[in-house]
Structure 1
């Protein structure tokens, strides 16, 4: 053999031995191992997908529960805010009404105060008029008494004048009768 065959046959022989001794055995088990790795990867992926699906389902359920809880809380908060808003509106209306009533009562008090002042002035005028009327009434009573006294004294004077006139008339008649008697005597 030639030495050149050694370089060619020895590697070829080593290759054949390697092929049948190592590669063939490894190749038989390689497919099984490959299938096992693929199956394991598929099983892991399936388990992972199932776990993700369960987690997603749990997350969706949790999200729906949270959404329902938030919706309930929002509804309760909205109702509370509506009640508070209504109460504030009622309080504002009550405050406005109290303010209007207060202003109305203040105006009424001012009007009544003015009426009281006017009535006091009128009462003072009535009292002064009453006092003046009382004084006038007293004056008139005195005047009537004096007038009655004057009338009595005038009646007395008139009676004396009438008596004097009658006496003068009687004296004139007596003088005339005396003059006639004297003339008749003559």
Structure 2
């Protein structure tokens, strides 16, 4: 199980670390131990932060330690607080919705560590990748995207490559989109 992005953001703020690379989990483990007196393994934190593909559900005690580190009594309290603040109709500052993009517009996004993808809008939430640097997305891929949100992962509903639907894809899981340019 990977922690939700907003909880990872809370961990970044609390620890003072970007949590961009797996080695940052060692520092987070030490910070949790120094503040809480309890050791969470760096391997567990790597799994929870999405650095591994291990989908095992963590022990409740592990989630409780994370919640307590973030100032909550237990995991359920953190989850309830999140449910109150995680919904709404407000637009996120800097969000770009595909409803606001014209056919032929070019969107360039950057995300960590050094990824850049440029795509052209073809209508109906479909983008064609025209340039890709250090990304798993390739020139010629078609993408179905509904919005771009700074500091959040790019959620792609479908990737089509050579007329084959590869399914959903998430880019920028750690750190989210660092910049969005529309031309």
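Each reported figure results from applying straightforward, stated rules to the coordinates on display, with no laboratory input. If you're wondering where the values come from, they're calculated on a predicted model, not measured in any experiment. Cβ atoms are built from the backbone, for glycine too; each structure is taken alone.
Suppose you compute distance in nm of label points 7 Å out along Cα→Cβ at positions 108 and 172 for every structure in 1, 2: which one lands on 8.8? Can you show the working numbers first?
On the way: 1: 8.8; 2: 1.4.
Attributed to the structure labelled 1.
Determine which structure produced the value -36500 for helix-only ellipticity at 222 nm (-39500 (n - 2.57) for each DSSP H run of 4 or more, over all residues; to 500), calculated from the coordinates; the candidates are 1, 2.
Label of the source structure: 1.
Mean count of other Cβ atoms within 10 Å over residues 36-43 computed as 13.6: which structure among 1, 2?
Comparing all candidates, it corresponds to 2.
Taking P(r) over Cα pairs in 5 Å bins from 0, in percent from the coordinates of each of 1, 2, which one would give 1, 8, 15, 18, 16, 14, 12, 9, 5, 2, 0, 0?
On the way: 1: 2, 5, 4, 3, 4, 3, 3, 3, 3, 3, 3, 3, 3, 3, 3, 3, 3, 3, 3, 2, 2, 2, 2, 2, 2, 2, 2, 2, 2, 2, 2, 2, 1, 1, 1, 1, 1, 1, 1, 1, 1, 1, 1, 1, 1, 1, 0, 0, 0, 0, 0; 2: 1, 8, 15, 18, 16, 14, 12, 9, 5, 2, 0, 0.
Answer by label: 2.
Using FRET efficiency 1/(1 + (r/R0)^6) of positions 4 and 116 (r between Cβ atoms, R0 = 35 Å, to 0.05) as the calculated read-out, with 0.85 as its value, let me know the right label among 1, 2.
Computing FRET efficiency 1/(1 + (r/R0)^6) of positions 4 and 116 (r between Cβ atoms, R0 = 35 Å, to 0.05) on every structure in 1, 2 gives 0.85 only for 2.
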